[in-house]
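Have a look at these structures, which come just after this line.
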Structure P
Amino acid sequence: MTHHVLLLGGHGKVAQLLTPLLLKRSWTVTSVIRSQEQVDTIKKLGRDQETLNVLVRSLEDVKSEGDAKKIIEDAGREAGDKGVDYVVWSAGAGGKGGPERTYAIDRDAAIHFIHASASIPSITRFLLVSYLASRKAKPSWWSDEEWKAAEQVNNEVLPTYYKAKIAADEELYRVSKASKSLVGINLRPGTLTLEPAGKVELGRTKGSKGGVSRETVAVVADRLLAKEGVRNSWIDLVDGEEEVEEAVERVVREGVDAAEGDPVYEE
């Protein structure tokens, strides 16, 4: 079965690695980027494939669910009236522009796209790329030391980013839980590296620290989008000892959800 993926933040490193993987499945990809100067870079990822489309839109300007829905509709028209059925959020302010811009993109625009996607029954999956430590409570499978390290990242190193991301993470979980059509996949990698893709620790990681290559994140995202039976869940990711295919199969089969232990899980 073919799909039309709306890839938000298409010029980012993970998104550029993900795009060719989705195209290889003969899926349609509409990549949303912020600048006309980035178009050629994205087009080269598909080697002029007709199934790769590019939209130049500012996510910072998405101030409502309606604004987000307009971009989703534009993507459908750009693809020859082939409606979007999967959405990937791999966008972010990247620490540029101060707290206001981080909140505007990483929190507000993300949440607007979540609600817009849930309002369109044909959209059945929303994959949001977050980060490993984005949570409000210590999971039972982490030690006190690991939780202390996560809190330090969230409260001292990346406080604005944390507040923005946890808000979007929680909203995707709530909306997906209530929706009859939308499955929310929250992929939560550790510290991103430039290493080649490799084996993984996926689902519930032993701790809050650890690195993972951007290429691995792209590979896992691709496999999760293609896997039947994925449910609303938080899925943590670092480098490990398990092959990606086996890890994804296990996580989906067992219904692993790293949101367990966080307040949003009990709502």
Structure Q
Amino acid sequence: MNQKEIKQNIVDCVNRVKAENPMAGSITNTVTINFVANAQLAVGGSAAMVYLPDEAEGLALAGNALYINVGTLFPVYSETLPRAAKTLHDAGKAWVLDPVAIGLGSMRTQLLYDFKEYKPTIVRGNASEIISLAKLWGLEEQGETGAVRGVDSTDTVEAAKNAAVQIARYTGGAVAVSGETDLVTDGHMAVRSHGGSLFMPMITGTGCSLGGVTAVYATSADPFTAALTAANVYNLAGARAEKDVPGPGSFQVRFLDELYRATPEEIANNPFEVEEL
């Protein structure tokens, strides 16, 4: 697929979302629920946040995609998350996994290990999380580290490229690695999306909300297009938002405005390069 075709797919994806207002539910980090929902609404989607097992199953069937983020876990999630993932897998629905803070605690590790059989449509995380997930699933490459500090990455995006490719080839979907330059791969090509802002790591929920927005786009496009569209709109909105603001507080508000204002063509034309693998 060449860059022109990729851009057209992005334009089509954004247009469908804005026209159809699709539902993409979330089981997400309690620290960032509000920001995730607002970002999903800003790009044209519809948000619904749940945490109970039966509600998660119902939402998985009712919507066209679901976002699962393991950032803050409660005991009930040991039932909620596997039931939701199984429902999504069995129904052939798209879902996005964010393996936040992988390696922290036995419950988190077991949940993420069990997700392997349900093959998430898109995996989104920082470099260390992607490397660690590939290791947990037995897909790791020699020499990769995957050390996570809380929810922060200690690895570079390029260091996670092989892990991302291996995960994408296993799931048949896409993997997005967030960093200074984002990398999105379907296992056959890798795209590097540029932009963003130095303020993005200074606000809580940039990555979580990106996962939620990725799920919105996954309702209306193939996994690779959905993941790249989300990366592009975030990089575009971040670069625009930082121009007129004095700090991270006002940046967050302006960032949501820029997510809302971005046109399909502007999102498609955010700078990116394509590498065939």
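No value in this document is a laboratory result; all are computed from the given coordinates. Since we're looking at a predicted model, the values are computed, not measured.
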Practice item. Have a look at P, Q and say which one yields 38, 20, 15 for Cα extents along the principal axes in Å, for residues 192-255 alone, as calculated. Key: Q
Review point. The value 16.8, 48 for Rg and Dmax of the Cα atoms in Å was derived from one model only; which of P, Q is it?
Key: Q
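For which of the structures P, Q does the calculation of helix-only ellipticity at 222 nm (-39500 (n - 2.57) for each DSSP H run of 4 or more, over all residues; to 500) return -15000?
Q
Given 17 as the derived value for relative contact order in percent (Cα under 8 Å, 6 or more apart), which of the supplied structures P, Q does it correspond to?
P
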